[in-house]
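The numbers here are math on the coordinates, done by the rules we state, and not lab data. Keep in mind that this is a model prediction, so the values were computed, not measured. Cβ atoms are built from the backbone, for glycine too; each structure is taken alone.
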Structure P
């Protein structure tokens, strides 16, 4: 349960400024924490921090435990002596306002490989690296093997690998560890540096009163170390392929639903293990974040099962999830459950009951509020304290973009609701959200910067052009910082730690 009033910003690290084609865990991440403090914010919410998958989605990672190696700060590697000045010259094709994944990925990977080679060839103290590998071996060993084989197999799905690799035969794994030791070491090196950089950033934020909110996708990608190394926990046939996959039925975002394609869990197999894999996964997330949002919470009650040969999510069916059994297992393991339930979409009474049984805060989205009347669940006067309110999520348009495409009915109701003929967008809506009783309020960075719809992060159902948005510090005008801080102060949400009372110097 969330019982303190506070607010924060939704921004993925790739959206940060930086010289190497995408934001990362370097200096601009620390500057962003400083900006959050200057604006009185207490939370920084991110998207999943794992490797990106098809369509550059952070929700289709090659591991539920590994970090995205493309977020590693290259300047830190140079500071350690593993890169030189020439390695830090940006590619001429990098642009400040978009992530070019096809350009920045090989650029960064080449430098990561040079840094790893230098580390292993040098006489540097390896105690911290060895300690990390030992402590994280439960997932790290199979992740490093998986990434190594995947590269050798040109990215083919793991069930198409030679059978002795696909089935993880003991002798094959021993040979792999010996022959491909350098490649396996490279992936472990990357995870070590990611983890150390992330925890340093987390400590910096926490010391300044800023908590980090992570994002745990309910499902994992088929082409992942998790499925490859835990076949018995997923709905796979004898060949290792899924017969059914995950998605959601038609909803606000898509008339044909969303066909995610993730393999589904064999929940009975998880139950027999005491949900040990899920407990390890949540523990790992809580080690890295102060709170976590579990995406598609609805799937724990019932999930949408779609035959693997379907091309849309329309022809699926609801199947029972683990329900309270999973969260009872969590309660036995964790003293508290700092979990936000993403309870959007088709929400039935059983989903709300599961959420409330464990006192988990749900989500309210302001953009969903104006299509009906004053009884709408998403209108601010209908919020409850134990909830997290957003103007929109990463799947929504920006507020200004939403307004441009909103129906005349929605616009008329918005003016009536706010008792203003000419709304000051997005500030009237940001203020209303902050004034609500919801104890936690999160604003997408795009809305604070008053940006149009072309700056949205993701468009569900669109295969290309997503996850690419970035800002530059030129966007962050002092007025925006001062205005946000003032709204936050007036609504008793202020982060008092290190807060600058002279708002004229904010930003």
Structure Q
């Protein structure tokens, strides 16, 4: 295939004069020498960039949430109750009613009481996951199904319960264990939905940040059926001991579309639910420093096993105490630079801990829109004196670190153009605040593009074959209507994805 009449942003240094590329066997074969025997696509001066890589995505969850009650951006508890009643009316035989995306900051910051869900039904277990995924709003029946009391849930390590109905972090685990298991057919269907939507957003590759045995099997089934139009770098969930043992024994899975060489762990919760582990208390909850979700011994053992078996460790850490915990453990465990261990989110880092990323080139895997989504309430949570610890992209890059950019979809929308915009502006989509929030940490447009391409490829050990438009590289390309590296910020948000190409195959055409 030849792609002609394009404006190519290759992320190579010497590519200003390229106006066409030729693709053969899924690879970039040549520049400016179209093969007359190949199909030719004229893209009419649109912009060609390396395919977007989302370095923190949740394929199954994205697809599954299309089946759940969507509570995102709803600012009324009454509207939530109405939606739940509608779901029950439409599906009276479903015992478990699931929803996601509520955010109590939209209701004035107060958590709901237990009577609200209990008054809806005593025959349906209701489980509503908060926008950040780190707390659940449940009714009494859901708690009864777990066989735990509220007091027992509250006493679990790394857990808390608010208002008898809000389960934070590890308090959610007993509920999850008694909810219906996901059917492998449903998992395949959900992942296919996620793939189609990712392709529509210009994404060619995701790092799937928590995989269980069902997800692994579903992706392999899709590959066998030639229905996997997306590259996937899978992170095995650290809680799935049997799966980890199998991969530690058998080694990495490396294939063209699917790689497993990483493990995902959790250290703390999220700032929104006050579960992120902080070095000093929350400014709006003076007796709360958040939660550490795993013991020091457990985490050190996991780090040792990952290092011994040559698996990359990718750990969720959001609060400054959580990040310090991970950095200290990593630096004790690591002995070489090529391990490329990652901190997922690295959202709040104390100034004294920044340099701890450097000796072993620990990768900050960060989601720019988390910053702009959280900024309206961060001052209340943290106080003015800690705001400069949030989303330190510029600081990390100036230290020589490669920041892997992603979205944490479906926590955020998954649109890489929104992530690019947030990285460059640190503003919401209306342009607030003027000049950006904590603007000293903004990045320039080429750095933002590298976060979502080149540095994402580096974070999965594939910088030699992806993340740039280069001879011999995989033909993973995203074609856009605008040059996002030079256009106005508002134009970035209105840019259209014209085409998405994975391995030389057109997987989406606008």
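Taking relative contact order in percent (Cα under 8 Å, 6 or more apart) from the coordinates of each of P, Q, which one would give 21?
The read-out was computed on structure P.
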Which of P, Q yields -11500 [helix-only ellipticity at 222 nm (-39500 (n - 2.57) for each DSSP H run of 4 or more, over all residues; to 500), calculated]: P
Taking Rg/Rh (Cα atoms, Kirkwood Rh), for residues 23-94 alone from the coordinates of each of P, Q, which one would give 1.03? P
For structures P, Q, which has the highest computed value of mean count of other Cβ atoms within 10 Å over residues 71-78? P
Say we calculate mean count of other Cβ atoms within 10 Å over residues 79-86 for every structure; which of P, Q gives the highest result? Q
Which structure, out of P, Q, was FRET efficiency 1/(1 + (r/R0)^6) of positions 135 and 383 (r between Cβ atoms, R0 = 25 Å, to 0.05) derived from, given a value of 0.70? Q
